[in-house]
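Visitor: Alright, structures below, take your time with them.
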Structure P
Amino acid sequence: MATGTGKRPPRGATRERILDVALELFTEQGYDKTSLREIAERLGITKAALYYHFERKEDILLELHLRLHELSHDVLDELDALDDSDVYAAWPGLVERFVDTVLANTDLFLLHERNQRAFESLAHNERHNAENEDIERRFRRVLASEAIPLDERVRMAYSVGAIFTVFMGAGGFFGDVPPDEVARRARDATRKLLA
């Protein structure tokens, strides 16, 4: 089953299946301990067929990382469409939907939590860096707006950071507490913060 918001670019069912299986294997046994051969075997395809879509295991890791970036695109698009003076009023609703999106993709956060060293290797990838810069630029535009009082901008930034912290660590921070219970409490804390 594909993860995410369902808004992936149409790249073909095989490519998405490769990413989904790699996500499972990287999470279960670790990126370093998973081979392209194992991914191909789990899919029932040849290594040559896998190489047609991804030349290297690192390319698969990058695509999985970019799935995490995708989670913020809808919120950023909506922010871009708002007048700065309307952003703070819309923020709680945007955060609620973002929590729902994150909750629907906890497997991506678990993948990152369990494979941090592997993801550090992406720091020099141009595509990864361009995507990071775009996300940061778009958030920075909103958070730098003097049309929004500074206290409100700080609370907005804090709420986003808190959500990522909670869900990046949800696999270990909260023991066996189900992710939906963690999400409920994260929503409550965010509502109080933004009230």
Structure Q
Amino acid sequence: MKNIGTFVSSLVLFFVFCFSVTMALAEEIETYEVDPIHSTAFFKVGHYGFGFVRGGFTDISGKIVVDRAHYANSTVEIVIKADSIHTNNDQRDEHLKSKDFFDVAEFPVMHFRSRDIKRHSNKLYELTGDFTLHGRTKTITVPVKFVGEGKDHYGAYRAGFETEFSIQRSEYGMTKYIPAAGDNVEITLVIEGIRK
């Protein structure tokens, strides 16, 4: 009976240990939902070689899963609706939505899904993933800066990230008006997520 009691006690301790480890690991994994109100996507593209057109997109969504124990297991997914483009000129915005450029009726969203994340420091990361634009998907690698984290005045826990990178729009089948409208597009993406 004593051996059985010892066995049962050991089994209980084992399950308590496993539960504690599982809970600890669960706490290391955090899911953030992109806050569209405090997230922005900007772009800059050349105009005839002597100026630039700047604009952005207002409809951004997505999810960021952070595994603090194993950052390589973290994931990022960002979705941007193409018809939310704005350049402070209604006529130009409508042209950019047309088949000449984004063709938003045929390709309503831009999408990024990470496949690999490398952590270089507490503030600097490198994301490799699939970026889909205008119906074409390319693998890109972008630097990501961790801006900061903490609770807002409502008690929600937030984290912020920023990246700057360039693409060639011709690689995504957007070749209209090159070189008058530049091929190289500089992109800045500022993301704020709310932990769920």
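Visitor: Out of P, Q, choose the structure whose coordinates give distance in nm of label points 7 Å out along Cα→Cβ at positions 148 and 180 equal to 4.5 when calculated.
Guide: Q
Visitor: Oh, and also: Name the one structure among P, Q that distance in nm of label points 7 Å out along Cα→Cβ at positions 36 and 124 of 2.0 was derived from.
Guide: The read-out comes from structure P.
Visitor: Consider the structures P, Q: one of them gives -23500 for helix-only ellipticity at 222 nm (-39500 (n - 2.57) for each DSSP H run of 4 or more, over all residues; to 500) as calculated from the coordinates. Say which.
Guide: Value -23500 for helix-only ellipticity at 222 nm (-39500 (n - 2.57) for each DSSP H run of 4 or more, over all residues; to 500) corresponds to P out of P, Q.
Visitor: Work out which structure the value 19.2 belongs to, where Kirkwood radius over Cα pairs in Å was derived from one of P, Q.
Guide: Attributed to the structure labelled Q.
Only the coordinates and a few stated rules stand behind these numbers; no lab work does. Predicted model, so just to flag it, every value in this text is computed and none were measured. Cβ atoms are built from the backbone, for glycine too; each structure is taken alone.
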